[in-house]
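These are the structures in question, set out in turn.
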Structure P
Amino acid sequence: MGGTTSNATKTTDENLESLSLIWLDADVNNSRENIDVQKRLRSIINYLKTFQHPVECEKYIRSVPDGDRMLFIVSGGLGRDLVPRIHKLRQILSIYVFCFDRKKHEEWSQNFTKIKGLFTDKQQLVAQIQSDRERRKKGDEPILFTVQGQSTSELNGQFVHSQIFIDVLLRIKSTPTDKDEFISRCNTIYKGNDSELKIVKEFNRKYSPDKAIWWYTRESFLYRMLNKALRVQNTDVLFLFRFFIVDLRQQLNDHRCAALCRLYRGQMMSKDEVKTLRNSIGQFISINSFFSTSTDRFVALRFLDSTSDDLEQVLFEMDADPSVTTKPFADITKLSYFQNEKEILVMLGSIFRIIDVHHDDNQVWIIKMTLCSDDDHHLKAIFEHMKNEHGGGEKNLLSFGNVLADMGKFDEAEKYYLRLLNHLSPDDPDIARCYHGLGNITDEKGDYDSSLEWHKKSLDLRLKALKSDHPHLAPSYISIGCDYFNKGDYQQALKSYNTAFEIIKKAFGESHPDIAMCLNNIGCVYERQKNYSKALEYHQQALDIRLEYLPEHHPEVGQSHHNLGNIYRCQGQYDLALKHYNDSLTIKTKSLPLEHRDIALTLENIGNIYKDKEEYQEALKYYKKAANIYCSSLPPTHPSVLQIEEYIRYLS
């Protein structure tokens with residue numbers, strides 16, 4: 001038997017909070033007393049998972065993301081063998097040994113600092129976990145940040161898309177049922193947890209927008225769920241939370257600080273996280289959560305834990321000028337559930353510049369930062385361009401789906417397109433846009449027949465509403481051309497691309513980004529037909545137009561470099577191919593999320609160059625990087641996954 005939960009304490013399979021409770025004991029589910037204890041434990045920490053066998057338990061613990069934290073209850077006999085293997089895992093916050101003979105286990109347990117005690121009485125065990133839970137500090141919780149402009153450049157695309165995602169999320173039109181949908185989800189998540197359901201019921205009955213900060217700072221499901229969702233970018237949960245996030249932003253705006261402040265935040269961080277910050281002096285950091293700080297340095301220092309042997313103590317010192325940022329920060333002392341922490345709450349998505357990082361005499365890392373204007377970072381051009389692509393004003397589910405698709409989150413995007421279709425009237429123009437989006441997603445998944453079907457349905461609707469040369473038809477013809485291209489019907493592909501080309505040329509002239517897309521796609525057809533000189537001509541024209549009209553780090557500029565790399569590789573000009581692939585990789589990592597499939601495609605092709613040059617270890621390195629992205633974003637049967645795994649097996 002693996003991980004289980006009893007009926008009395010049934011939890012959902014997904015942990016929507018950062019903290020969980022794991023209990024390993026051969027008899028954990030075998031008595032009424034243990035079931036009652038489980039119920040009490042769930043009132044302290046909602047997500048409880050029980051195990052009767054150590055192998056399954058260890059496998060589960062190691063599968064939990066580094067950012068999550070676990071309290072681990074284990075019997076003495078099983079703990080003696082398992083604790084030494086898992087003690088150093090960052091996910092393990094505390095360990096509680098439940099046994100019948102304390103003396104038998106005192107000697108081995110003394111070697112492990114995370115063991116909080118040996119317990120022979122279950123009521124004392126529960127009381128200790130309750131006490132530790134109440135004393136758990138905000139500084140223990142990981143914060144989600146992305147750095148723009150690291151030497152590796154690997155996080156820049158994440159930086160841009162985290163900002164775009166937040167921007168669109170906060171502009172989605174609210175509906176009367178938003179809160180009801182949120183409450184329904186909470187009732188499901190906390191089913192069987194009477195104490196938390198009581199708070200959910202209170203929230204449903206008493207919540208008002210002017211109390212958003214009070215509710216956020218209260219120790220409850222709201223704070224824990226929202227912070228976890230922001231950290232792991234759980235788009236479903238964040239979508240449900242959007243009404244609450246909007247209310248939080250409005251309250252911060254209404255009470256925003258008027259004068260320059262010096263802010264402090266105590267934080268426990270891993271050595272790798274500290275190293276990232278040390279290597280990023282002078283760069284920008286986006287805090288992708290609400291950032292709790294204090295004007296009192298000593299209050300911030302209280303959140304640090306000097307006993308941790310695997311985490312570093314970090315104190316952020318930040319200068320914040322309200323006149324330079326559109327992201328608000330406010331003194332919430334009088335608005336907070338707790339009014340003794342001199343707390344300044346900073347809006348999620350706020351951008352800081354790292355000024356200095358040093359170790360002080362007390363072995364605390366001091367990170368000095370300045371709150372920045374949205375205009376300061378050098379990715380402003382690409383950020384503004386991508387933001388404008390989604391348009392201004394109020395947004396709907398279509399915009400949200402489009403953003404998710406741009407981020408490579410195709411399953412999530414598909415869900416919101418389909419959800420919107422269920423609510424649209426038969427003559428709504430967004431139906432055609434949804435069909436088009438669904439076609440793009442099925443194309444990304446390799447289902448080209450379904451993609452063609454969706455794109456044709458979209459075109460049919462548009463033809464009924466628009467003139468035959470209307471520029472809004474061009475995206476449909478381009479996408480239908482891509483579908484035929486992927487199916488190997490190059491004549492039909494060229495026909496569709498040329499139709500789009502003529503429509504765009506008539507509307508905008510021969511020098512326009514959409515003309516560049518047509519030229520790019522026609523170049524791909526010539527490449528497949530092995531007419532490399534013609535392909536090179538079209539791809540170079542596409543690149544020239546894109547460099548004229550788009551920001552230098554736009555994904556479509558990266559696409560042109562990638563395709564030029566393909567042509568030069570086919571011609572055996574490996575150095576030129578490698579140059580264009582590397583240019584493409586640099587641009588894509590500045591403008592796309594880390595797990596985006598287009599980054600994997602370029603990594604794979606760089607691997608192909610090294611394989612062609614018989615530099616097999618270099619090839620293997622790039623294939624493995626590509627495989628990590630493919631395997632995390634595509635189903636295991638997808639052709640890209642199967643092919644990259646074959647390459648790796650061949651070279652290993």
Structure Q
Amino acid sequence: MAQKSFISNIHLHDLPDVILSKIFSSVSDTRTRNAMSLVCLKWHLAERSTRTSLALRDYSPNSVFLAFLLGKAFPSVVSLTVYARNPSSLHLLAPQWPNLHHVKLVRWHPRLPVPLGSDILPLLEHCPSLSSLDLSDFYYWTEDIPPALEAHPFVSASLTRLDILTHSLAEGFKSYGLLAITAACPNLSELLAACVFDHRYIDFVGEETLLALASNCPRLSLLHLADISSLSNARSNPDDDEHTYEDGSYRISHTMLRDLFARLPLLEELVLDVCQNVRDSWLALELLNPKCMRVKSLKLGQFHGICRGIDYQQNGKFALFKGLESLSIKNSADLTDSCLITISHGCPKLAKFEVQGCKMITEMGIRKMACILQQTLVDVKISRCKHLKSKCLLQALEPIQNHIKKLHLDCTWESIQSSDQVGSQKTWTRLQYLSLGFPVGALLTPLASTGLEKCPVLEEIQIRVKGDCRHQPRPSVLAAFGLSSLACYPRLSKMHLDCGGAIGYALTAPVGYTDLSLWERFYLNGIGNLNLSELNYWPPQDRDINHRSISLPAAGLLAECKTLRKLFIHGTANEHFMMFLLRIPNLRDAQLREDYYPAPDNDTITELRVDSCRRFEDALNRRHIPD
């Protein structure tokens with residue numbers, strides 16, 4: 001009895017500190033850790049002492065004191081994400097954590113007039129263990145990076161991952177900058193960069209640059225090089241010719257590619273989107289697998305002649321890619337149905353397939369591919385292929401409709417007559433994620449009638465709208481995009497509604513033109529009928545005045561989402577409109593994210609005042625959450 005009484009009196013607090021620290025270290029979810037830290041003082045200290053990753057915003061009236069407190073409160077941080085609007089933030093933060101391994105810098109505001117390299121020099125000075133640097137969401141000048149890395153050769157040599165694939169850059173890295181970076185970082189295993197492959201620019205990235213890059217960094221396992229123009233969000237026309245006007249085949253030749261592959265034996269993932277025609281690429285690709293036997297992911301842009309033969313035996317070079325798991329082909333002018341069949345036979349482990357802007361493939365090729373790879377293919381993305389319509393495409397994917405988990409469609413959504421509905425017998429039993437692309441003015445309502453009405457486990461949907469609203473007819477007050485039709489998905493809980501690619505007039509629409517507020521009403525109408533728990537919303541924009549803000553109709557319609565717990569608006573909002581969101585009873589997390597370049601820089605207007613956001617946060621935190 002005494003022993004049982006002793007055991008019953010043992011509490012979790014009686015665990016030795018070493019074991020308690022191990023338990024806390026195994027928890028990675030930030031919200032869970034925050035909840036654990038509120039239990040008691042002992043748990044609070046244990047959580048703070050074991051936290052290894054931290055994300056910080058760049059605002060404090062007393063930055064020096066706060067940086068010191070953060071260093072003392074979180075001594076074990078090795079991964080840091082910080083919004084660094086000016087170099088002074090990193091000058092204060094970097095000395096607090098000399099053992100940092102991974103750093104991601106974020107900045108959407110314009111670069112300040114400071115000396116070259118000032119933004120990352122504090123990291124290189126105070127963090128000798130730095131191995132990963134992510135600048136993909138950080139606005140800088142391409143001239144900033146090489147001198148900073150060259151000034152600290154020891155730290156640069158320890159870098160194994162460098163991400164400079166920044167979408168907001170005005171121009172990508174040219175030959176000199178790319179070679180200077182790779183020469184300073186010879187031990188890189190992962191390199192992602194936005195480059196200039198266009199020969200019309202001085203010092204463009206050509207064959208010699210790529211070969212020298214491979215010689216400088218022979219340990220690369222991930223190489224992602226994309227022309228800066230390929231990172232644009234503009235919606236391309238499927239009727240456009242995939243060939244560029246200037247033939248770049250003599251600048252990126254198959255001979256050079258073979259030499260490049262030979263110098264990178266450890267390569268596992270390769271992305272080359274050069275926006276220049278690379279012809280007869282099969283001559284180089286047939287040697288990629290023998291030279292780089294670890295390749296599992298391959299993405300090619302503007303590569304033509306990918307398949308040599310149309311038979312289904314071992315003659316096509318893709319028959320050698322037995323280990324390839326992910327393949328993406330973009331703007332290949334001569335990719336045909338026969339090529340898809342050859343690829344399917346040659347890549348038996350292919351789980352992810354993406355094709356974009358290839359206007360010669362048809363429903364037959366997609367169906368054949370789905371039949372051959374029906375045991376492995378679970379992720380399919382098809383965008384802007386001229387001869388692939390929504391109804392025919394979904395019919396072609398029938399062989400894998402019981403296996404596919406992720407599907408992206410950006411094609412022509414033709415209207416379906418009730419007598420032509422084909423989806424009544426279709427059930428996508430494992431589809432969890434659906435991504436759709438629409439031009440401005442198109443409707444979502446044909447979605448279910450084309451064959452996607454039965455998705456019992458669909459949890460997340462992403463909808464992206466692109467185009468110019470200024471040239472579209474004025475939507476009527478009762479018109480709706482069709483979000484209410486998504487109520488047929490019982491488990492749908494997350495939505496990304498991206499209207500950021502839709503442009504129009506926000507405040508000063510000329511006579512006869514439509515204000516963006518009407519388009520917001522059009523796209524958000526019916527969203528209150530969905531049982532969403534998380535919503536990411538990008539408002540349409542007025543580029544002339546750099547305006548991305550929700551309107552009064554948008555605020556009212558968002559307030560009708562009674563089940564929302566998380567709401568992220570990627571833009572700004574008037575304080576009065578933000579108060580509408582307090583009507584959502586279960587809302588726990590609401591954020592305004594100005595994650596676009598250039599971010600608004602005038603904090604005197606209502607949408608950007610710090611006090612306005614603070615009043616909304618206080619009102620949100622004062623509410624009683626029913627559950």
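Rank structures P, Q by relative contact order in percent (Cα under 8 Å, 6 or more apart) and report only the one at the top, that is, the highest.
Numbers: P: 10; Q: 6.
The structure with the largest value is P.
Upon calculation of distance in nm of label points 7 Å out along Cα→Cβ at positions 145 and 185 from the atomic coordinates, which of the structures P, Q produces 0.6? The structure behind it is Q. Work out which structure the value 2.8 belongs to, where distance in nm of label points 7 Å out along Cα→Cβ at positions 57 and 465 was derived from one of P, Q. Structure of origin is Q.
Computing helix-only ellipticity at 222 nm (-39500 (n - 2.57) for each DSSP H run of 4 or more, over all residues; to 500) across structures P, Q gives -17500 for structure P. To which of P, Q does the computed value 0.35 (FRET efficiency 1/(1 + (r/R0)^6) of positions 17 and 121 (r between Cβ atoms, R0 = 25 Å, to 0.05)) belong? Among P, Q, the structure yielding 0.35 for FRET efficiency 1/(1 + (r/R0)^6) of positions 17 and 121 (r between Cβ atoms, R0 = 25 Å, to 0.05) is P.
Every number here is computed from the coordinates shown, using simple stated rules; none is lab data. For clarity, every value in this text was computed on a predicted model and none was experimentally measured. Cβ atoms are built from the backbone, for glycine too; each structure is taken alone.
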